[in-house]
Every structure is written in structure tokens, then in C-alpha cells.
Structure I
Amino acid sequence: MPRKALIPFAAILILVSSPLAPAQNQDQSSPNKWASSLAPTPPMGWNTWNKMGCDISEQLIRQMADAMVSTGMKDAGYQYIIIDDCWQVDRDRQGNIVVDARKFPSGIKALADYVHAKGLKFGIYSDAGTKTCQGRPGGRGYEFQDARQYAAWGVDYLKYDWCSTSTQDARSSYELMRAALDASGRPIVFSICEWGNHSPWLWAKGVGNLWRTTGDIKDRWEGKEEWKPGDCCNYGVMDILDQQVGLESFAGPGHWNDPDMLEVGNGGMTLTEYRAHFSLWAMLAAPLIAGNDLRDMKPEIRQILTHKEVIAVDQDPAGIEAHRVRKNGDLEVWSRPLQDGSRAVILLNRGAKDAEIGVTWQELGYPAHLSAHLRDLWQQKELGEHKGEFSATVAPHDVVMVTVRP
């Protein structure tokens, strides 16, 4: 690690340990005061990365904010407009983060004000290391300085990545940024993005409001590839789904497992696969962060992203993540308890042929003799009363998603 990177980091460690440090001025009876009160349901919004990468500008962000309103996304519950990597270019002599003036000539504060004027919230990106994943200035050693700047700009959401971190300890690094955000005086949702490498579900409750559980999602049904030789990995939707099994007990209001952002509408999957992708993320109580071009969204993609009954499952106030009830080769059943005592259930066919998939009430935690009313969420159709079990024919790479109400 370059010696120059160690100097500001050491300085900030001294600041944190000092009785005059900003974090020490907070109410000690409620450490990490916003970590638990923010994001009572999984955050919903839009992020630049999946579709735009580094090809971003203030004009683009303004257009996306406009489109979030005009397409009905805002009315469906989406709140955050989030700029990912590549907005920053340097630090000035005082260590302040410098915005790319060519792409953002009006500055971040004016852009955040525009987003807020639309009734939306504004998010930004940084990194726990010395550089971001695209080689821009990272946050290491500047945590409190950056947090104060984000607060002054009106930032509501911070995604914090894990590139260029060398020998850093993940938990300590994210706890430091949490303290800096608390000291900033502004409630900011904190998205921990260290790719699940250090099991954040074991320690990140009370530090972040959401934490990535895997490497990056790719716009495909299944299959993984290395980022670069020996450095793993990008994953398809099914590969990410498999990595969520067993993590459900760690999620809940204010602290969510994050299987990465949505790829719905980006062109790499079929409409059926996108519907399954969105359904499964809703069952996982996952943050719903769209990544498509909202300005040029086909009606069928908008219908998926704004489907109120599926979104209602994701946003259920109980915040109980689904678990996999059964797996039989390519055929799976997932179930999620909802606040009103009902269950959301997905029958998933990962295979290449139509298949009959069924579930019993006992698998859902109900008595076998119970009568229950079923509703197909995608068809928006009542399926009548069923006793003891339910089954349906599921198309390839598709789901049947129902609610079961005793």
C-alpha cells in the first residue's frame, strides 16, 4: 500500500479515539442511531451501474428522476435515485472529494435538490478502500470528511464498495463509516457492498441497513464467470439464489440481505426469466434497485417492475425473508410468512420443460386439514379454496407465485 494512503488513515484513527471526535458527541445510549431506524422495509430505487456503468452525467440523472415519476415507478414505491461509481475524479488540497465537473457541471448538491423536488431520495457511491472499483478516489482515511460532505449535499443513501482494500478488516472499516455517517447529522441509508466475502450477515446488523451477500449479478439466468483470473465472480440469477439459502434468519426490518440489484429489462434474459427474477427477489425481502433505462422502458418491463401485488410481498412489514421449502432437481418451492398470517409461495421451475410442482400445507407450517384461499399474483386471479395442498404446471425458467390465506 502506498505510504501516502496511510497518513490520512492514521489521522482519522486518532480522531476517532479522541474525546473530541464527532462520533463521541452522539448520544451514547443509542450508538449507530440510524442503522436500525432507517429502511424498515427493503429499499426501492434505481442505480446507474447495471445499464450505464461509467457513462453517467447530471442530465442522465435528471432524466431518470423524471422517468421514475412519469412511468409510475414512484407510485409503485421506488424512492432512491443512486449514482454508482465514476462521479468523482480527485481530492483537493484539503482532502475534499472532487466531482467530475465535465459530467456534473452543476455539482452534486444541485442534482440532489432536483431529485428531492421530484419527491424522491438521492443516493451516491464510494468505497472503503483507497480507490473505487473503477480507480476513482476511495473513502479510506476520509470517512468523516466524506460523510460531512454527503450530508451537506443532501445524500440519503450511500453504497460503499470493497475495492483496493488490501489488508483492511471489513467489519472495522464499515463500522468506521457507520460512525462517520451518524456524526454527519443526517440520516443516510448505508449499503454495505463487500460481496459477502466476510459474512456480513453475522456482524452488519446495526452497522449497515443492507449488505451484499454475493459477487455481482449478471444479466443472465444462470452461470458464473470470474471478474479476472483468480478473482471470483459474476453470477446469474439462479447462482445468486442458491447462495441465499440459510441466510434468511439474518434479515429483518432495518437490516436486509442484498442479493444485488435487479437486471429486469436489460436484455439478457427473456420476459419470463425477468418475471421469475423479480418474484424471487420479492420473496427474499431483497432491496428492489432497478438498473434498466427508465426512459425507454417497454410496457411489459414496466408491468413487472411496478406490479403492486408482488411488490407488496417484498415490502411486507413483518420483514421475514423466504426460505427454500423443498428442492427436487430443477423444481423448487419457496415460502415466506406475511404479517397477516398468510404465506407467499413460489413454485420455481429452473429446468427446460414444463413441470408439475406442488406444495403441502404442512410444508408451509399449516395443519394438513386447513382450508385456504389462494390467489395467483401475476394473473391477479383468485384460485378458490384449497385444502391440504396446491399444485400447478410451471413453464421452463418460470414461477407460479401465490398467496395462501387460511
Structure II
Amino acid sequence: MRIVIAPDSFKGSLTAPEVCRAIEAGIRTVLPDVEAILVPMADGGDGTARTLAEGTGGRLLAATVTGPLGGPVRAEYGVLGDGETAVIEMAAASGLTLVPPERRNPLHTTTRGTGELMAAALDRGCRKLIVGLGGSATTDGGLGMAQALGARCLNARGEPVAGTGEGLSDLERIDVSGLDPRLAEAQVRVACDVDNPLYGERGAAAVYGPQKGATPEMVTRLDAGLRRFAEVVERDLGMSVADLPGAGAAGGLGAGLVAFCGATLEPGVGIVLEAVGLEEKLQGAEAVFTGEGRIDFQTAFGKAPAGVATLARKHGCAVFALGGSVALEARALHERGFTALRSIVNAPLSLAEAMQPERAAALTAFAAEEMLRAYLAGVVRGVVASPPGPLS
């Protein structure tokens, strides 16, 4: 029997590879000789670089780059097993967790370090770049990133503007003649799971600025700066990014990556599914185990388990999802191809107890074992088909 194990991490408790190993231990209790295919998953957010590197036989590399406040930070990025695809989490270089709460001010933070990580990947020979946009500390439209890659962003006097949110207001002209020529050979895919435009009431400053420390006055200034940025990009680069869905992601970095790097904005889970080759691994499988820390109504919207379920049911696989908790409204997931859902918690436990890694791994293994036993009993009694037919 071939079973694919493709969960996301249980954030704060187990990494995706650790969840995989726990599920495998549980199912081998029932089927010692099972063909288990472990495919750690992510949705483009925190942990994606590590998950994809480990899941494809690649590696993690580190570089010292410019942090969001301008000082040096040590940031990791992943290189996949193919040796030519790099995975960059902008939060590793330009993330909110790198800025102390008392210093959070998106007028003064920069994405320069994200651009430097991209350059480091290009130096390694990578020509396929996946950039995850979650967790940013910035609202600079990608100015800092663009400057790190050789673009000149100038004020009315022909001087470089600051590569920060504050610099947007001074922007008068963009010169890309010095842009890193390797970008023309590269494919840049952006894991972006929001559809916010660049500016306006649903734009980067209004929606995400306050959580990065922006006051109402700062939001007004940043929004005007992003509007100015869009005007200059359209005039100088011949590209309209203002209303592009996802342009406002990561403080406008979505727009900047499209404008300066020719990037495409895509749902994060779709990029991950393709990168790990999940569809190929599902060939001949009878069942798939997936999961995440909390399974609820949001699971259906761009989360890794939903992407796994869509592909799995296409191949006629039963789909079992495990989570630290399973909300009542999650029953709607059955209509989206999930065969069964189960919480790993089997007794009253505090959150701290349940999330302790050793305990969480044991609970996950036991839940996987019991879910598989129930499934196999149903197969033997003819209650469920084996393998289940694909969705029509």
C-alpha cells in the first residue's frame, strides 16, 4: 500500500518534517511494510524555505544582509535539490520580528536585505527564484529591494532616494539601466496569498501599515507615497501595478517585484505543490495524510492541506487531515475532498502541554494510527471503496 504524507507544520510545536515522521511512525504500527512517501509541505509563509529545501534534498544557506532598520542581519534562504531554484522568505531579511516593538515605523524600514538575498541566490547560479512575502516590516514598495539589485530610484535633484517608506514621497525618476542583468535570465515567482491593491482603502498602507507601527498620519503619508511610486513606475517602466491583485502584499513589495524583476504573483501553496512534485508522488497512492496546527474554515483558503486535498482527490486518494485542533465548521472541508478530519489531542491538556514537541509527536502518531485502522476496517467491510474514486 502506498501512502503519501504531506502535512504543513504545527506552528510553534512541530516542523513539517517532524509531523511527517510522526505520522509515518503511526501508520507503520498498522502497516509495517507500507510504502510511505514523505513530502513536507508549506503554504509560502514562514518556514517555506526550510521545508522546500529539506523536502527536495536541497540545503539552507545563509548570508549577511541589510536588515529592515539598516543594520546587518544573518538571513537564511533555501536552495532546492535541483540546484537552480532558490526560496527566499522576505521576512528572513526584512521581517517584522527583526524590529523591536518600540522601533516599528514603516517610514524607516527597508526591503534592501530581501534584494541582497536575491542577489546572493543569483551568485549561487540560481535562475529560478521563489519569494515568499509574509511577515514584512516594510511599506517601501520594494524600493530597497530594487536598489540592492542595481536600480536607481532618484529624487528631483537626481539623487538616490532612501530605500524606505519615507523615500517613496521623494521619488521622481526610476533608472533601470544598471539593474542586475541576471534578472533577465531569471524566473521570479512570488508566493502571494492576498489580493490587496497597492494603495487606497484596501492598499498596503491602510490595511497592513498599523500592524507595522504606522500611526494614522503615517498611513496617509505612506499611501500617498505608494500612489506616487505607481505613477513613476507606469511612466518610466511602462508598467501598471496600482490595481494588480497582490501588489500591496508585504508593503508593496509585490508591486516592486513585478515592476523590477518581471515577477508573477501566485498562490503560495500552488508554488509549493509544484516545487515538491506532489502530483507525481501521488501516482498509485491509495491515501494521503495531511494537516496543520489548526484546521478550521480558513484551511480551505490557500492553506497547504487544501492544496494537497485537491490534488489527492484528483488521483482518487482518500484524504485524512490531522490538526492540533479541529473546529466544528471544518466539517465543510468534506465537500472539498477531505475524507476525514481528526484532532491529535486525546485528553484534556493545556495548550502548552499539547504543543510540547515530544508530546505532540506521540499524539500525532497515535491519531494517524487510529485513523488508518478505521479506514482499513471500512475497506474490509466494504463500507468505503479501495481506492476511492476521483471526484467528478
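Descriptive notes on the structure:
- For 20.6 (mean count of other Cβ atoms within 10 Å over residues 205-212, calculated) the corresponding structure among I, II: II
- If relative contact order in percent (Cα under 8 Å, 6 or more apart) is computed and equals 18, the structure in I, II: II
- Value -7500, calculated as helix-only ellipticity at 222 nm (-39500 (n - 2.57) for each DSSP H run of 4 or more, over all residues; to 500), assigned to which of I, II: I
- Which entry (I, II) yields the derived value 3.6 for distance in nm of label points 7 Å out along Cα→Cβ at positions 109 and 181: II
- Which of I, II yields 25.6 [mean count of other Cβ atoms within 10 Å over residues 317-324, calculated]: II
We did not get these values from a lab; they are worked out from the coordinates using the rules stated. Here the structure is a predicted model, which means the values were calculated and not measured. Cβ atoms are built from the backbone, for glycine too; each structure is taken alone.
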